[in-house]
Structure 1
Amino acid sequence: MFETFDLIVFVASLFTVMIVGLLAARHSTSEEESSEEYFLAGRNIPWWGVAGSIFGTNVSANHIVGMLGVGYSIGFAQSHFELGAVAGLLILAYLFLPVYMNLRIYTLSEYLGKRYNDLSRLLYTCFLIILILVQMIAAFYIGSRSLMLLLRDTPLEIGYTAGVAILVFITSAYTIFGGLKAVVWTDVIQSVLLLVAGIMVAVLTFAQPEVGGWSGMMATDALAGDARKMQLYLPSDHPQLPWSGALSGLLILHVFYWSTNQYIVQRAMGARSLSEARIGIFVGNALKLMVPFFSIAGGVAAAHLFAARIPAGQTVAPDEAFPILVNMVAPAGYGIIGVILAGLLGAIISSIDSMMNSAATLLTIDVYRKYIRPDADDHTLIRVGQFAIVAIVGVSAFLALTTYDPNSTENFFLIVSSQSSHFTPGLVAAFLLGMFDRRATAMGAMAAILATPFLSFGSQAFYANVLADFPAVVDVFGTQLNFMHRVAFVFATTLLIHFTVSRLSDRNADGDKTPFLWINASGANPLQMRRAFYHFLAFLFFQAIMAGCLQLDLIHPTAAAWLSSAFTLTLFVLHIRHDAKHIYQDDRFYAGLVSAATIFIMYYFY
């Protein structure tokens, strides 16, 4: 129950964020400001700004509320959505980002336009706008639903429509006028708020006598046998989080989300330098490794707490687990509930404002400047971007009110992930072959991108109507095709389509595209990258041995965790020493620390 001091803390936190955003917006309204300043913060974001904005953009109410709900209903296997991020971020930092920054592009679709043709660029823009709308609609839904439940029976009680309206007003207030700079600075503050809020909820939950702390939860979970929730790897036929899908299709989604997704990569492209961008990326990744322990494991602890306190026969919907948990464990009148609510609101806002800015960037640069007014000056481009934000917010808010049920009992996070995955595999194929295959053509890229939604929806229908009748298939993949397995199949197929069509089409028709190949556009040392490739092969070989030993019960998961993480960090250190640099001054050392920590978790919770 909200009390006066909780309300003061909540309002003070909210006003702090808005004031910072409006102060940034104040500078951004000057007539002299360039479009680069508005859309990319003048390419002057420090590493901590990159870290805070990437973390805040990614970790939204989907994670605070949605992931806790999946942890509550399914378990720790949801952590694959966090752990796999390291693969996508490594690819961004060392493969894709050098190309983006050296070409000084505004949007990732610009790269496809340069590497292939204008139609490929337009297809990317259209698909990304669809994906951003899907994500924004979901953010408005889960944000409003959570606020509605947390504020119930308080003087601030609101309805679902009012909640959406509040989120629209707050995020639009500074994003429209401040551009990326306002988004980045507010994201940093909101990242701190959501971390504090998430950790506070977890600490309060684990402190409950029915849970008995981390050790008590783990001990109780171990007694559940095959039904235990604190395990990362669920059967391959699991309907929602199969291990085989997490290590295949989900990794493809990570590559898309972290390396070829405009509203994430835009933060890194606005960094002061490539080195600062990389450090910011890995600091943001380190922060993400905290999410499984305060959000997902917190959801597992909530399941034990609810079992003890909620009457038999009464159920809790996954998306309602967070607000019910807060009301159950957080004492009123000490400001704690105010901080938690401010953190939740910050998580929502930091994702919505980032998507607003990136969608406006795509529409302004890739549509308005490209096809409507190529000679538009910076002032006009900024105004168009502002109008684009208003339109995008209006559409997404309307759809959030008309397409989502605020009383749904399904796992919202997994639904949104599944919806988004229908459009992405072909885009990943286009970027990968575009950078690393000199014979890749525009025809191949367009065929892969356009085929993606048809293959995605078609494979799902084919599985349900044909393959599901074969017991051998069902034993491996389940009665329904999980979206992660679908993504793996669609990616492999679009990669083959791109490769085949490129070989059958005229490469010379596209003109000379060699300046946009990775080897030419990245500025990387080929010898250094060859060495990195050999280290990567050694990493895969060692992990295959460790996984085999685990499967045969030849090694304990804890021992495998220490050995594998030590081997991973050693490979990074060896790679740095070849360049005669002090390891602590090299961003690869921090990449190695994050990678080693991720590998440790993946084995420890086997």
Structure 2
Amino acid sequence: MNFYRIFHDFLLTKLKDLSSSKGLENVDFSKITVEPPKDPKHGDFSTNAALVLSKIFQNNPRHIAAEIQKIIEIHPSIEKVEIAGPGFVNATLKMSFWNDQLHTILKEKEHYGDSAMGHGQKINIEYVSVNPTGPMHAGHGRGAVVGDVLANIYKKVGYNVTREYYINDEGGQANILARSTYLRYLEALGHGPIKIPEGLYPGSYLISVGQALSVKYGDKFVGKPESDWLSPIKKFSVEAMMKLIRSDLKKIGIYHDIFTSERKLVDNKKVEKAINVLEKQGLLYEGVLNPPKGMIPEDWEPRPQLLFKSTKFGDDIDRSLKKSDGSWTYFAKDIAYHFDKYTRFGPNLINVWGADHGGYVKRLQSAVKAVTGGKAHVDVILCQMVNLLDKGKPIRMSKRSGIFITLEDIVKKVGKDVVRLIMISRKNDASLDFDFAKVLETSHENPVFYIQYAHARCYSVGRQAQETLKEPSIDLSQANGTLLIDSSEIDLIKKLTQWPRLVEQSAIHEEPHRIMYYLYELSSIFHSLWNKGKENTHFRFIQENDLPNTYARLLLVKATKYVLRSGLSVCGVAAKNEM
């Protein structure tokens, strides 16, 4: 339960009554906020209502703030209300309110932070969508985790989420895969060793695919023209690569609801359907594009093309929809794919891509806006590269020779939980350093260890309490949280109760890293409280001679455990009981 939202709703209800008493109807309250003050010393929440309403009420903001102060003071959970600066109103909550919040966490457990914000709306999140030409690497893993955690966040705040993977199984890269696999097929039949030419995929991962082809087809395609074998070998190779990719994803706990094939999109005439929608709107024409800026390709020639008026929707230039051989461009197929997603799931579309796709975003968004008549918008989250390090030194790799560290290699070395949390340890638009030495440290500098260790400590407190108090099941339903008066205890309570708002804000801003940051900060506060008890016995969680305080502290620890579990669950990471 986002308590900021509770007080926001309470305030708006009272402000509507106040507006009516002044003879004002249909007042716009949309810019009024109730949120944490920048400085915690100023209270538990702050509102800008007086500043927003000063022009509407035609009065000094501080005079309006005085009226708002009286409104807020009548709420039974309010300790005090103060006016600050030009007219901000700051409120401090009673300890009884925080006690109620702890009991709410105790009741809701890992579901604390769940929200109805999404009202069951459908939302489609497409992520990973790696070209099926080989195993996944670290960069792919980052986009995969960011997309998956974002999907978990949206689900937690009440959206009906579909996780989708788009398989690029048609076009240039799929053809290169087929030609590369064909050479491995010839090798498997004894026609080798074969040197892999420049431009094809040299990776050894295709050796087993070539061997499987030789078992299935024998020498059927040996010495045959490409037109005879390209299609069946491409289909076989893509299926093999998708099996490999699914296996990689499974290793980091990622499963998609839908896999959509580019080839089937074309075969089912869905490209024509989408292009017809644009044509009916008068957004297509025959024209000649200017040569690309910079170095002009040798094969470039000015020719009449079927063009989409993407400049009408904010793009830099109009875009081609057909190649010189009459086949659809990648862009045309992408328009069709997003139109298909819109028809299946509605207007809420999110794509998680690598940063190298940044130049493609504007044209795609213009196309989606056009083909859906402005009803849909696709948000594109770009994930920057991952730098693999070992003790601070870069790990050298070579794409040309096919030597690179796969996602599977990384998971084997550090484990699923480490991969998932580290991949959201920075904002997605910043590059990320993944240092194999640091991510395995057992210190506060390793967020994975630090957060999981906090949960393990919470669990150990509960176990120790059962042994010390000789109660196999401790009932905390009557525990009195108002006894928690030390500043370190209150800091922890207030951090816990920020969790529901934090989840909603992570969804609104599409920023999964906020979850990891919050869990780290929460863990830091808890570890500090734990250490305080080691230094001073008065602050130990279990006091055999003071059961009321013991139960209050156990309530706090159990609430911390549930919030940590809730957050780790959103991240797809295990909440460990022992470390």
Structure 3
Amino acid sequence: MSKFEIKSDSFYLDGKPIRILSGAMHYFRILPEYWEDRLFKLKGAGLNTVETYVPWNFHETREGEFNFTGRHDVERYIELAGKLGLHVIVRPSPYICAEWEFGGLPAWLLKNESIRLRCADEYYMAKVSNYYKELLPRLAKYQCTKGGPVIMMQIENEYGTYGNDSDYLRFLEKEMIDNGIDVPLFTSDGEAPLHLTGGTLPDVFKVINFFNSDPTDTFKHLLAMQPNMPIMCGEYWMGWFDHWGEPHSISKDSFNNFKSGAEGLLKMGASLNLYMFHGGTSFGFMNGANMLGTMYQPDVTSYDYDCALDEQGNPTPKYFAFRELVEKYIGKPEPLNLPEPTKAKAFGKVALTECAGLFSQLENLSDGIKKTPTPMSMEYFSQNYGYIFYRSKVRPLGKSSVRIHDVHDRAHVFLDGKREGIIYRNDEDESVEFNFEKQETTLEILVENMGRVNFGFYLKDFKGITDCVTVGGQKQFGWETYNLELDDISKVAFAPCKAQSIDGPTFLRGRFTVDEAVDTFLRCDKLTKGQVWINGFNLGRYWTPAGPQMTLYIPAALLKQGENELIIFETDAASALWVELTDKSEIG
């Protein structure tokens, strides 16, 4: 058992001063087969600590149903870190941001439309309390006070950029203590005075998050509030993330700016946590999104982050630069004994030979038709992710416009089975004009959830049609809904493709053989937009014309020697029915 303390001049472990040199690495963005490899490389860079968030929605996807096995086994991840001699900092929800879907909050919270998030709302706090009773005892046994590697835990996350409810922060602090947490707690916020006054508690240790190539004066507001205490950058941003449809976020000066800032922190004696040290991948539907004013900005699948280890787990120039800085300012790290670079292979083109139109699969992929007077959100139907399909009969004649009021996030509009338009959440005009020629027309709308907002004031990001549909200005009533969470893709009934291209939402399947299971990258140049599954595993999203990400990372652990299955749900169009497995990553 050990004792970790924060005193006026330093951090102390068992009475000896310790400087925290940490790297952020999320177990939930890395397949378990690679946890030990990535942790070993983190230690090799001269770091003594690993930091991870714990996303609530990764462990309690359905209320009361908890998962801490396989990819969700945070306990094993902590054990592996301890086995390698690393300390661990845990940031255990309820909110994590992290460019992760809904900032880690579970979608089922929004079933209660009146809920108030991240504050002393009684309903919200009761759900947090139930979750903490399941999570925190699992973490408590790995504290250094119990012989484990965990030395610190965070209360909330960057709360000062959101609110100032100290009663809520006190509630979280008490819940953590009552559930056995006895290592030091801390808050992390931006450097501005408003962030620090809103997001901190007077008697709880504070760190700040930032990127600054010259951090000399960055701690001035923190020091004014927390004098005579060790200083720590809780997130020193090594790179940044990307949004679909925007330029790649990393500039040509990224390396030099990072090196300059990291050197400044080490020179001034600060402790730090490199965010991210290794980013990994937001597999499946778990990417988050931002709001810039009223503009919705969904994050790409890759979370490479231009950091010390790339998405594939290979060291980058920033890795070696930081190790050199550690040697210069801290002392010579242990001899570097890195494994060979992770192998990648180009397996070539994969023909997509089997097809299944979405309309023919609605019954297979949903739990049946739901009938409501008005179109309702995913959350109303207890649906977390994926797509939602609406159908109604409309009766105008002649020219008229169909308007979807407040669609979240991207809608395909069909009349009598023919797609007539696509409406995106950022479009100024949420309507499509039609010429209605029959007394009664079937109106169908497929909406994609492209990721809930994970940061800022718009966290209550309901998905699907969140208001109403009007035709010629008249509200349309009488709707049938299919919930397409797509959590079991094996239910799709395929048949041989009859054409060499498609137009419209269609499932595509191809099979390919590999002589060895090694990493590869998927290119979908002839496709437009959709979702990919490899051997039943939800790999993530692609959006080829939007970019900047052009390849999806396929870790070797998802492949098997011999035949493999690739399934794609293409929502828009494919000019040719093939994709390519290449050995080169292109993310921006």
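Looking at structures 1, 2, 3, which one was helix-only ellipticity at 222 nm (-39500 (n - 2.57) for each DSSP H run of 4 or more, over all residues; to 500) calculated from, given that it came out as -22500? Derived from the structure labelled 1.
Tell me which structure, out of 1, 2, 3, gives 146 once volume of the Cα convex hull per residue in Å³ is calculated. Only structure 3 yields this read-out. Calculating distance in nm of label points 7 Å out along Cα→Cβ at positions 201 and 545 for structures 1, 2, 3 picks out 2 as the one with the greatest value.
Match the computed value 8.2 of mean projected area of the Cα convex hull in nm², for residues 81-208 alone to one of the structures 1, 2, 3, and report its label. Working through the options, I get structure 3.
Read-outs: derived from the displayed coordinates by stated rules, not from any lab. In this text, all values refer to a predicted model and were calculated from it rather than measured experimentally. Cβ atoms are built from the backbone, for glycine too; each structure is taken alone.
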